[in-house]
Structure 1
Amino acid sequence: MLFESQYKEIEHDSLGYYVERGSKFIGYCFIVKTKKEVKEKLEIIKKKESSANHYCYAYVLNIDQSEFKVSDDGEPSSTAGKPILSQIKSAGLTNILIVVVRYFGGVKLGIPGLIRSYKNTALNTIKKTKIITKDIQEEYDLFFKFSSLNDVMKNIKKWQLTILKSEFNLDCKIKILVPQKKTDLVFEYFNENKHLHIKYVKSV
């Protein structure tokens, strides 16, 4: 179970720019859900911007922001990936990848210049999209006898829950999504009805 009932994602992919003393920085912001998607997006950018000098990035995955990674891709340690990640964290975002592509302009920027450039590019990229807040939902399996079907369906409709999958036999099973803020209500109902059983599956 998670303590927060909501999380933030970007609404759509976006593009941002920044220029520092001749060096051009292009930021690509993507919605991603898995490390496989991260890898695929990186491959696309490297092919699209094949003549760039660096492909630095940061990503955060999962609704509890539990998985993240940064890459400086040849830039001095902590001058690229961490500044990008700091902007993601500041916005409270998850399920996001930001790749900042750099074209060297002939003048070395130094540590402060690099940090500023990658930070501002990431910030500009986030500003080009919209941040949306989503309710955390929890997936549950419901088990009950067919004789209880009408009562179960009535309550699912009343609570406006989403049915993912259903099996109706003598022993019935329904897979549902429950907004985390409604879980107490749902558990109260199932605890009062001993002939019903509920099993937590995962948070999404």
Structure 2
Amino acid sequence: MSNRMVSPSILAADFANLQSEVELLNESSADYIHIDIMDGVFVPNISFGFPVCKAIHQHATKPLDFHLMIQNSDAYLEDCKKSGAEIISVHFEACPHLHRTIGATKELGCKAGVVLNPHTSIEVLNEILPDLDLVLIMSVNPGFGGQKFIPSAIQKVSKLRALASKVNPNLIIEVDGGVNVNSALDLYAAGADMLVAGSFVFKSDNPKDTIQSLKDV
């Protein structure tokens, strides 16, 4: 059985009450706080910049899990570190020199992750998989919250777990997009370690209970 970690996405929080939303996560059983950085170029949306990330870090007692949905990730790795990132994940589709990006992330003392869009095959990671701390499988197309879960992500997790067991048994497999209690059970069974949930957590009546329910499935 995997660790069953949960990384709620702050993108779905109430931004007018950001401090209290972060404090809510501090008091919950969440393992990380997921921070989506979007540039309006790689994805058709803009989220927030590093001043907001630093404000989150100032109030967070949970480690921060940065997901960069941006074209030029290398230019912002240091900003992520300064904003409290413990994990920095970059998109395979946006990083032409992925090996260099992973190396630079680790030199900063952060865990290095790679994100795959729904259409990207896990085989693209064959050469880099031994060097990674984490792989994030997108189960929606990145850019917007509240989308419907793409079921083929479950099979991708299963294939990735089999691949990693040979070359990187400690790899953390994270899944992001449309995650709820129904999909959580299948994802954990397939070999996922950590689930990202945004709207499902923050739009629920009791976010703390909802986070716990994702771990208890």
Ranking 1, 2 by Rg/Rh (Cα atoms, Kirkwood Rh), for residues 60-179 alone, the structure that comes out highest: 1
Value 2.2, calculated as distance in nm of label points 7 Å out along Cα→Cβ at positions 140 and 164, assigned to which of 1, 2: 2
A value of 19.4 was derived for Kirkwood radius over Cα pairs in Å; which structure in 1, 2 was it taken from? 1
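Readers should treat all values here as calculations from the given coordinates under stated rules, not as data from a laboratory. Since this is a predicted model, take the numbers as computed values, not measurements. Cβ atoms are built from the backbone, for glycine too; each structure is taken alone.
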